[in-house]
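Enquirer: Following are the structures in question.
Every number here is computed from the coordinates shown, using simple stated rules; none is lab data. Every value quoted in this text rests on a predicted model; they were computed, and no experiment measured them. Cβ atoms are built from the backbone, for glycine too; each structure is taken alone.
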Structure P
Amino acid sequence: MTSNTDTPISGIARREFLAGAVALGAGALVESVPAQSGEKTPLLGPILGHADAESAMVWMRAQSAGEYTLEVFPESGGPAQRMKGEARDDGDLCLQWRVTGLKPGSRFRYRIVQGERVIAGDERQVLSTAPKPGAPSKVRLAISSCAKEDAGSRDVWNGMAGEDVEAVVLIGDTPYIDSTELATQTSRHREFAAVPEYQALLRSRPCWWTWDDHDFAGNDSSGIASGKENSRLVVTRYRPQKEYGDGEGGIYTSFRRGPVEVFLLDTRWYSMTEPSFAAPHKPTLLGAKQWEWLKQGLLASTAPFKLLACGVIWDDKENSESDDWGTYKHELTAIQKFIGANKIAGVVLVGGDIHASRVLRYKTEKTVGYELVQFIASPIHGSTIPSLNVYHPDLVRSAVEPHVFLRVDADDRVTPARLDASLINRKGETVFSYHVTADDLRPKA
């Protein structure tokens, strides 16, 4: 983590800024800078993290320790910003900048310099702020889980870019680590962040992440996993988010973009660590702190669509593993009752994990006031698990196909507001589609 200061740019014109970007070309961003050890450390990034209507986050892993400056310039002209950050060896050379005071619904070019030298200035480095909350708009998201550094996963990153998604949400097993050792966590995050197609995608699109079992600790792991603090430390270094859980534990976070507010839940950190808020004689999945955060967020949200996204699926996998909402049905029921009692409209469930993709529409009218819909998107990599595509009476779509992501279009410029979800494969083909409207997700009188 870094301590950054925000000072106005002086002595840099828009023409000079763009000329420097073009001079670097559309390929490699920078020549190698020797690390202190004498070995050459690859530059990772820059990529974008959390972004809202007035701020955006930029991340980079430098090649050597030192001070670096982020420069951000409105494409439409006007005053620019310069923010300094320090890459430190004890922070694994990772830098994060949060740029504030930006204009909603606008585009900005950015670059990173060290002294007079441009370190990262690709002409495609563009950040876009979200529309002002409440303004009618349309947004396109890409959501998926379970990625490796294989060719198929790289095709998916390219496919997301080809579909012109505005933002990306990754809901776990990105990457596969299966260890809480600090060195292993660090090396795997480095390797994953080094994938060129992944970097190219996120160079101009904000991304949000949560974890599942393989990037948290190991298969079917829970919050009692030893060394989970190392996993969280590396996430806070490599994944630029506005918040990580309560600041001390967990990594849950949220964001609003257009007609969608996404609540990224952490279904690992707290699981099995304390009695459940919903049933004290049973273990928790969310934990009391995250539950309070979620309730407050749902009550405050004015978004037509509210996506509850997490690494696990919102029902039972029906296998020997316990990492699903079916194991914690007492907390799932508590969420449903809370939605119903407070007449919260527009809730949609999103899960990953199972290496199969599905849509389920649950008969929850009596509890929630309307039928909850769940979208499951998995995997980005090439390994599927047909046995987890189990029968369910509420199943309306399913596919056991590798290298997929869910393209989500939400539009509240129309009445009623509409959410369209399509499963897209590595060839750009639509595997299945499903849509709901705001009227479908409104409590019945």
Structure Q
Amino acid sequence: MPSPAPPSSRHAELLARRRRLLGPSLSLAYRRPLHVVRGAGAYLYDERGRAFLDCVNNVAHVGHCHPAVVRAVAEQTARLNTNTRYLHPTVLDYAERLLATLPDSLSRCYFVCSGSEANELALRLVRAHTGRRDVVVVGGAYHGNTSSLVAMSPYKYRGPGGSGPAPWVHEAAMPDPYRGPYRHGDRDAGRKYAAEVERAAARAAAAGRPVAAFFCEPLLGCGGQIVPPSGYLRRARDAVHAAGGLFVADEVQVGFGRTGSHFWAFDAQGAVPDVLTLGKPIGNGHPLAAVITRADVARSFANGMEYFNSFGGNPASCAAGLAVLEVIEGEGLQDNARRVGETLRRGLLELARRHPLIGDVRGMGLFLGLELVRDRTTLEPAAAEAAEVVERMKERGVLLSTDGPLHNVIKIKPPLVVSAADADLLLNELDAVLAELPPA
């Protein structure tokens, strides 16, 4: 393995200042944190000019510092940047362009600044429409950092510092076909996992707490890059509809063509939501997010209380969003996600044949996960080994991270501009790192 360069005095100074000035609950990636000074395409560069292939940043969706996005934001900011209490065409142009990618039933937009804001607003929308407060979520889910969203995110409330679910939160089994109760090879797994959602809603109703909504990512991020079994999401949505609730699809991580096969991940399961939340990649790093819903849900929310967001829907943010959509289409990035994702998946499956530490390879397009286990029969999680792989890959110039409730899943979510050559680099370096590790 390449020997890491010693930290510079500037590096040490930044660490000391950070510890003095920022809250200690803000984490840093890697044992020896990177000091990054610029980004371009699929790469980040440190203070020495060394390039790192960024395989974990699903925010810089069309590539770090894409010139079209930078130009759109700079030009709009130089002219005007204000709020939505004034007439301005950019927010309307963006809403029209975004809605054109979606089913007709999703016809009303709210623009906010983060995925957490989007899911918080979605919670308000479903409560206003149904007159109910409770929700169903799946195990391992994460929906945001506000108090309400932490209270309905098992990834947080069952983790360090958590205090368990709130009374209004009802948890169904995570639809994990590798480690869950219904696994690969069970052709009825989708129906069985959807029945877990149905039972959670029924338990809530029996307790006098009928549910307002089912919140779910079409592909689970913090749950460990989980691809639910076929038919799961549509059946779960239908079960919640039968219980009088709505379905909220949280595509904060997985939307905008990342799956390769579909622009929106919910389409892969044939499950059009009642409310859709978007974030992370929507502005390519600019603080932009959105909630899109049905017209009748929007009418229910218009109960006399104004909804206002100081920065949501401002012209500069909407210019960034428009530029992202134009780049995805103009550069064929959804198809690139499909092609490069297929290359990566084939290569990862080949690595799994040679390295028994890899228990499962999963994902769609450029949303991929490797679950590491010490034993493929017992599925004992290899969390320490996963962390070590991430550290060694960073020293080799490839940035990865771990996720999942057991912290043993290596997530691969590069910008959509990643190339076939970049995929080969990742696979070759990962092969070398896995060969270095002692047997589990």
Structure R
Amino acid sequence: MAADSFDVIGVGIGPLNLSLAALIDDAGRRLKTRFLERDTEFDWHRDMLIPGTDLQNSFTGDLVSPVDPTSQYSFLNYLKTKDRYWEFFNYEQFNIPRKEYNEYCRWVSERLENCRFDREVTTVSEGDDGAFIVRARNPETGERHEYRADNIVLGVGSRPYVPDELSGKLGEDVFHSSQFLSRRADCLEADSITVVGSGQSSAEIFLSLLRAQEEHGYRLDWLTRSDGFYPVDPSKLTRELRTPDYMDYFYDLPREVSDGRVAQQDLLYKGISPGTSAAIFDTLYRRSIRNDVDVGMLSKTAVQSIESQSKGRYRLRCHQWEEDRLFRHDSEVVILATGYHRPVPSFLEPVEDALVDADGRFSIDRDFEVETNGLAGRLFVQNDGMDAHGFNVADLSLCSHRNAVIINSIVGEEVYSVENGSRFQSFGVEQFVEESPNSELIEKVAFSTD
């Protein structure tokens, strides 16, 4: 089978690689590209497109606008093309309904000639000339395809994560939150439902079930090991951390410092949106008027194990870590909103030894390129490398910035202007001193006891 040759192959067509495909198309450069996706069409987190939920980003942070607001692939152009501009204008919201964001991305994918669906990448290896050989198959028909590429951009996204101690009971009534809408109808027939986990996904699922509870009459509980049901910080000065400047500052931190900082920044990206939090409280308050609240919520509580019981019930062994108290909790349905992780994709196994460091993870440079050991081709990654670039690697509003950096690096010149300096606060001492007429650096001197 003769391999088709490309300058760039993108593996996975989620919002991040879709942004890259759109920006490359808009740039007008003669890059030969192909983007491969195993699904039959664009459908982003389909089981979490819960009615009434919004994207937690402004429409101004769409796939392309932060880099090129004149792009044909902007959200505003989508609205105009779909004859929805004035409806959205009168909607008067910055946040896009999640279903509409999915429709917007699908619209972009259908307009791009470089996107191929029904293409599941099976292996990536190194060819005799040093380029990557990418092999893919159609999951439905088994038809095989082979490509050659000088550059690969991974955009396969994260994978549902369930702790080992809970994974043994996964099945029809114990499942990850990523399957929620497919399982929701069955959930509503249960006598009791327990949501385990924290963050926006668990809150949206809890709210959806809370709103349906009066009609269906089940008991609803929510357990999280987090310190509380805390909101993400939406304040304007905090949002300045969601900028290219902060990503650059974070990248320059020593790795022993940046590793610890990510763990301390949960509420910058893992918390519950204030709107969802308020909707949960308001619904509970209205129910409380007639003492009709059959709900339990407990934080600081880790679920240690799940065991099957009689009559289709499950028993959860729980530990409230602040009080250091154990208790058991029974439920017919258990929804595990336990997050996502980013394992090295199995299709990279032929070249994995040249990609990962001693800790089994990618070492990612400032341009989002993986530092490799002896590979001639270049591999870039999306949605990975929090240790290098901080929590912003998961921020959709910065995807166009990342992709502008990647495009400039691949081409070897500035195709897109990468704007920095769009913030009021400084993140590092040198930056502050440079901009402050009343400050100067003090050279470090060794401390002496003499």
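Enquirer: Which structure, out of P, Q, R, was helix-only ellipticity at 222 nm (-39500 (n - 2.57) for each DSSP H run of 4 or more, over all residues; to 500) calculated from, if the result is -12000?
Expert: Details: P: -5500; Q: -12000; R: -8500.
Going label by label, the one that fits is Q.
Enquirer: One of P, Q, R was used to calculate distance in nm of label points 7 Å out along Cα→Cβ at positions 141 and 229, giving 3.3; which? Can you show the working numbers first?
Expert: Numbers: P: 3.3; Q: 1.9; R: 5.0.
Traced to structure P.
Enquirer: If you rank structures P, Q, R by Kirkwood radius over Cα pairs in Å, for residues 45-164 alone, which sits at the top with the largest value?
Expert: Working: P: 16.0; Q: 18.3; R: 17.4.
The maximum falls on structure Q.
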